[in-house]
Structure 1
Amino acid sequence: MGRLKVAVAIPVLAVLAFLVGPVSADKGHVVVASWGGSFQDLQRETMFKPFEKETGIKVIEATGPSLAKVKAMVESGNTEWDVSGMVPGDLLVLAREGLVEKIDYDNYFKGMMEHIVPEVIHPYGIGNFFYTKVIAFNTDVYPKGKHPKSWADVWDVEKFPGPRMIEAGGYVVPPLEYALMGDGVDPKDLYPLDMERAYDSIRKLQPHVAKFATKSAMPPQALVDEEVVIAAATLGRIVKLKNDGAPVDFTWNQGIIQYDYWIIPKNAKNYDNAMKFIEFATRAEVQAALVKVQPLGPVNQKAFDHLDDAHARTLPSHPDNLRKQVFSSAEFWSSTDASGKSMIEVNQEMWNKFTLE
């Protein structure tokens, strides 16, 4: 009787195994927090789904990366995210406070590291994509070749007359770097920023500033509406308008280039899967797939081997474009003064005073 039970049980188990697959096929999951919206939609198609298909690891999506959220998770003892996007300044704070895991460069990224732009490699994070702020202009007023080519030109209201738009000082990317270059500071000598000098420079330009932008959509639209003729603007929005036939263009020269990191919060529950995901997301072909659609710059320079040259030259991290731009210094912005305030906080106080003048 016992043998009969075993004989019957074996085929049944075989059928169940066929239906659900072997237990070892379950490779687990990884929780990835990104920025939401159309960008995360694009990541899903070019990155998350291909990663799942190759590895069998399920990507569970989250949104709203922030220093505060990661800190709260880690300090509560319940780290819900395995991977998160993070702006550089916040990464540096998290690293100082011991709230992120180290990136395992030794066992991942084989044959890849020599192609990664060095500035984005950090012990506690690796860059994902570049984005940039550029000098943009209305081509009906300033045709290509007769346009402002530097921040000094933007500040030269006699040679290049007309209303401008730059960011408000309290915006996520304040205009201090522009203001110092506009006042004659060489890009290589920008940091540490002379913040008093920067605000003096902004005061000089202020009579010619139609508005200080508080949203990234404002400068491009103001250029199209001819409310302003020159603006500091996000590259992606200007490129889209230009491709749609709007009379706008830009120069790469002295663009302020930035990037986000991938990080692994401290005590992430799926560290190995997190590293597998980050390695996958940094591959040349994966980065190329995303930047074919979105005008961001790959951190892996081999991605350009997967793009046609004409398109590659429209992206911020193409070598010919990268060398013309200025890296924003997260080290400066996350540093503190003698009172313990970060430079971001110091700038906010200075901007608040400026608005009351």
Structure 2
Amino acid sequence: MKKIRFLTLHPAGTDVDLTKDEGQIPYTLCSNYPIDAKIVSCHINNETANLNAVPGLIVEHIPYIINNAVSGLLYLILNSKKIDWLNIYFAGRQAYIWTKVFKKLNNKGKVYLKLDMDFRSSDLYDKNKREKNIFSKCTEAVDLVSVESEALKNRIQKYTSKEIIVIGNGISKPKFYTNIKQSKENTFLTVARLGTKQKATDILLQGFAKTADMHNWNLKLIGTIDDNFRKYITSFFVQYPNLKERIQFLGPINDRERLYNEYCKAKVFVLPSRWESYGISCAEAVSCGCRLILTNTIPPAKEMTNGEKFGKIIEVNSVDALGDALLKESSLQVTYDDIDEMVNYANIQFSWDEICGKLYKNMKSEESL
């Protein structure tokens, strides 16, 4: 059987993207199906990249010429006839031009566009006719287009005649799970770029402070701290000196085993983001048996919480809503069976094998047209 030649064109990609959808989709497809897959980037270096995350996937480095858009375009001019399925990201001018050039040079080639977007983009299309038209032209030029959640599909389907499918993001199953059931602590956890406007760390700290006298839980924060936020932290502890022993800033944890150990110890994961495209840390957390508190600006919040069975979806930018959710979660009695249910749900919902199985089925359906 002739193998499908699947290529993810991602000139802007870096080493870390090998562990995300840009690397995991081609890797899983070539591992499970008759597919030869590769990812093409200007910035992934075969000598330094974490290729252990994608064993067997071809990683091709291309020269950076002028900008990422031009670099990708030149690659297509030289290589389009060697590609059966071209996988690109983000609807816009770049994706539209790449698609038109690829189709011109390879009239049998197919294009899979993964939107990887958040609610702000759909809001933009509501207000900006030009951007809406570009989105429509781009999605209608490709063969297969997906978005990461039902909530986003419901918002943007009206802007294109192309049927949008839902292809979520997955997590790589670690081989070093600790005993989740035996190690749970009364801890709220967040993993984020702390102090950025997007991640709303200020809301998290204020929500915890508001309810701290009503429970005995602690708060752990993992991630880099924005320099502009350090003054906020200092003034926060001046206002709440009694919380210094209960709030820990652990810094970034790049070692996956250490990070997953923290997920496994925490009872509740909190991400009060002001916007988000997916929030893969939420999936990682629930796979370790954490309940979730998420804002309604995270598009797949419903999928993450299994319709709020595994947590609470709250209003964005609301200290009161977050405080109420923290207090409610701190009073819940979560059993070992509850933890098992969350872990089993995550193993299916966020499995790259399951996700790419759905993608492959849609690819084959498109090829049969």
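Between 1, 2, which one scores greatest on relative contact order in percent (Cα under 8 Å, 6 or more apart)?
1
Please state which of the structures 1, 2 yields 50, 24, 14 when Cα extents along the principal axes in Å, for residues 233-272 alone is computed from it.
The correct label is 1.
Any idea which of 1, 2 comes out highest on mean count of other Cβ atoms within 10 Å over residues 289-296?
Checked 1, 2; max of mean count of other Cβ atoms within 10 Å over residues 289-296 sits with 2.
Tell me which structure, out of 1, 2, gives 150 once volume of the Cα convex hull per residue in Å³ is calculated. Kindly include the intermediate steps, with their values, before the conclusion.
Details: 1: 172; 2: 150.
Derived from 2, not from the others.
Assign the value 0.90, calculated as FRET efficiency 1/(1 + (r/R0)^6) of positions 185 and 305 (r between Cβ atoms, R0 = 30 Å, to 0.05), to the correct structure from 1, 2. Could the numbers behind the result be given before it?
On the way: 1: 0.25; 2: 0.90.
Of the options listed, only 2 reproduces it.
Can you tell which of 1, 2 yields -10500 when helix-only ellipticity at 222 nm (-39500 (n - 2.57) for each DSSP H run of 4 or more, over all residues; to 500) is derived from it?
It was calculated from structure 1.
Laboratory data are not the source of any read-out in this text; all were calculated from the coordinates shown. Predicted, not measured: the structure shown is a model, and the values here were computed from it. Cβ atoms are built from the backbone, for glycine too; each structure is taken alone.
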